[in-house]
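Novice: Structures given as structure tokens follow.
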Structure 1
Amino acid sequence: MEITKESIGHLNEKISIRLSPDDYQQQLDSSIKKTKKKVNMPGFRPGHVPEGLVRKVYGKSLLVDELNRIVSESLEKYIQDSKLSILGQPLPVRDGNANNFDTPGDFEFSFELGLSPDIKLDLPPAHEFPFYVIRVEPDKVDLQIEAMRKRHGEMTNPEQSDKDCIIDAVITEVDDTGKPVENGISKNNTILVEKASNEEGLALLTGLKVGEVKVIDIKSVFDGTEAAYVLGRSPEELEKVKNRFEIKVESIRKVEKAVLDQSFFDKVYGPGTVDGEQAFREKVEGEIAGMYRTESERKLAHDIEDELLRSAAVELPDSFLKRWLREANEKPVSADDVEKEYGNYARRMKWKLIEGRIVAAQKIEVTQDEIKNYGRHYVARQLAQYGGGSGLTGELIDQMASRFLEKEENTRHAYEAVTERKVFEYLTGMVKRQEKEVSYDEFAKIIKEHSHEH
């Protein structure tokens, strides 16, 4: 066996493996003998098929299997022994020098590798980062309390609709004379009055009673996304809709908001946690402040990431990676699709390389207990998001977390998430911060402007 390496571009190498019969013949003969003992062919007793016939029928496939095994193991060992740090996976080189498996002799297999670049970091970054302290405005507290009152309210059926109602209606496409359009849109759906995009639309949907029929222009009452939802159509299909729609009110529903009393406070936070409306309001304000703090930390982490990506100036074997992305994908991917998404992919790849450099330098480790804690928090967040989990004990959440972590991809995701958190805890703890107090709306504008820059 002969293995050679050739540089074919920046961070791009070609590995060629040349095999002679001495490298594979003995094992191939052994495989044929094993196959002979198991093979069944008409006219022969099991295990008594002539070896020449077995070789003729199965020899080529057994040869291919044996060559694939030898090449795969040899390539992996060569990469390990040479201490090559590669990106993606080796790509077979299809250069027209096809091996002839019908007449076994010398074979050559070549692979293209993308190599990891050297990462040079200056830590801490010689840069002062803004840290936004977001004020909790009273109106934001009011909005949150209103949402909580609505979430814990009771469903009622008022006699007529107002801006807070949900209308269950039969929606039928009609022509200029008010007659149903043949093969037109007809469906039962819910209409949220508050989703009307203008005052005129809001007026059309309020004051309606059960059984009442009204003809409206859906596309003028709702914006594109909501109009598409109401009609059960995609935004592209919505563009073709020209007619108006008759809505027949089947029922009217409304959530009556919960009263701000002690029973409501106990329902939200548990008995005795807060005492009175002022304490409840302070509790809500503290939760909002915590969420704001998390968003500020996330913005700081992203700014640090931007600065390290800029200063490290990480280079990648872009041409190789684009080819690898196309070939490694299970579904067909066009070169144009790869080109569109490559910028985001390359940024993630570069950051993972920087992150790996920091993990190695700082000896950052992830313990099994940290993986389990991540699983518990993940399960608890999912339950809270869908309104469940309030009655679950810690033991039940532990069991659910264990089942979640039984899947290898979930454990891997947990490991990556904990590693990322620990890396950013390290980075955010060492950089210089310049605190800036802003409102949430000002912060949202900063985030929007930053996203446009990227």
Structure 2
Amino acid sequence: MNNAWSTEITRLLFLLVSIVVFGFVSSYWLLSIILHFVMYITWVMLQLGRFERWIRNGAHSLHAPDTSGIWALIVQHIYRTQKKNKDRKQSLSNLAKRYQAIMKALPDATIVLNEHLEIEWANQIAVDVLGVDIERDTGHRVDNIIRALSIQELLKGEDAKNEIEFVSPIDEHKTLILSKVRFGESQILLTARDISQRIALQKMRKAFIANASHELRTPLTVISGYLEMLNDDDQLPSSMKNLMSNAHLQAVRMDRILNDLLVLSKLEEKGFSEDRGEKLDAANLLKQVVADFEKISVKKSHSFEINIEEGLDIILIEREFISLCQNLLGNAIKYSADGSMIKLCWQLGKDNHACLRVSDSGEGIAPEHLSRLTERFYRINVNRSRKVGGTGLGLSIVKHIMDNCGGYLDIKSELNVGSTFMACFPENRIFKNGR
């Protein structure tokens, strides 16, 4: 850089010296100045012309003008900038290729949409499971290519749900989960995952549980009947009495487990529904359930404190509502000490949800167990659960009932203080004072 400027300064000094010498010799100073400046300007114009032609023809390094001074420095800067741009372009090209390779390697169907919901890019799996033709459909709205009402609902504004389940438009035997993710300023990434195998396994599991439960009930009923007859036989030796009694209790417990498994299978088969059920007098049904438990728990001496809001009715299947109440109250009784108080509250809660709250003063539940309480057969203390005779399915049944009606189950507990189970039903299932 210093050499270039030195050359340029030397050139200007030579020009000034030439002007002085020519003017001194000829005594025509004005002519000397004009002549030398015309020559310098002509030389500069020739350099500009060569430089412009080089730029116009692509500024290739092999055809750079042969010059010196500041012009050579400008050419070097352009060449270096070109090299940086070329390296940057190559880096971006490699990055784009890696991105395309990653997107093509994704195990799920993937579609990129612009702000107008038009397809900008799709991988091969999207072609296979969604029927998108990359060449034909690029630039077209995705809801015109995949015609399904659920997809139109998915693509609605910011508040729309971000995941739907639907049947593949090109293969009715495939079930897909389509997810929506927003990125950039206004682009959308759609991913579709094939869950056909998972659904098939779920159906197989449900069918197995239902069939096994049905098939086991008849022989179990027979065995239970024989055990009961033997247990009531006065001629049975006293040494066998306890054995027969324990065997009969276990048979009864197994029968309860099979009944609960059948209930769960039916609940899973029904799934979510916004309006299934009938209008129920919830207050009256709750009083009946509490009265039944008061009769059963006389020996345990449990007392009940009830706070029931009259006129707060609900739309639900009656046996499901009763099952829910029985399971929540039954758990509270099983896991609280004799003589303790069980509190039941049915009232309109926050967000216009009708909530059934059951509280006990039992031993409580550690925080690490709360999230798993609704799993099938999950037990905090196996020995304690067997002692109280639970099936390990009660809270799972409650959770499925709440999911099917659009409600939720909230569990709060503190060790050595007690637990509170709150089942809240959505506003669309509530009738307050007949409305």
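Novice: Just checking, which of 1, 2 has the largest value of distance in nm of label points 7 Å out along Cα→Cβ at positions 169 and 193? Before the final figure, lay out each step's value.
Specialist: Numbers: 1: 1.2; 2: 2.2.
Largest calculated value belongs to 2.
Novice: Oh, and also: By the measure mean projected area of the Cα convex hull in nm², tell me the structure among 1, 2 with the highest figure.
Specialist: On the way: 1: 36.1; 2: 40.6.
For this comparison of mean projected area of the Cα convex hull in nm², the top structure is 2.
Novice: Now for a different question. Which structure, out of 1, 2, was distance in nm of label points 7 Å out along Cα→Cβ at positions 313 and 409 derived from, given a value of 3.9? Write down the numbers at each step before the final one.
Specialist: Working: 1: 3.9; 2: 2.7.
Of the options listed, only 1 reproduces it.
Novice: Here distance in nm of label points 7 Å out along Cα→Cβ at positions 17 and 89 has been calculated and equals 1.4, so which of 1, 2 was it run on?
Specialist: On the way: 1: 1.4; 2: 4.5.
Working through the options, I get structure 1.
Novice: If relative contact order in percent (Cα under 8 Å, 6 or more apart) computes to 10, which of 1, 2 did it come from?
Specialist: Values: 1: 18; 2: 10.
Among 1, 2, the structure yielding 10 for relative contact order in percent (Cα under 8 Å, 6 or more apart) is 2.
Novice: Using mean count of other Cβ atoms within 10 Å over residues 217-224 as the calculated read-out, with 13.4 as its value, let me know the right label among 1, 2.
Specialist: Details: 1: 17.9; 2: 13.4.
The structure behind it is 2.
Every number in this text was worked out from the coordinates using simple rules, so none of it is lab data. Computed from a prediction, not measured in an experiment: that's the story for all the values here. Cβ atoms are built from the backbone, for glycine too; each structure is taken alone.
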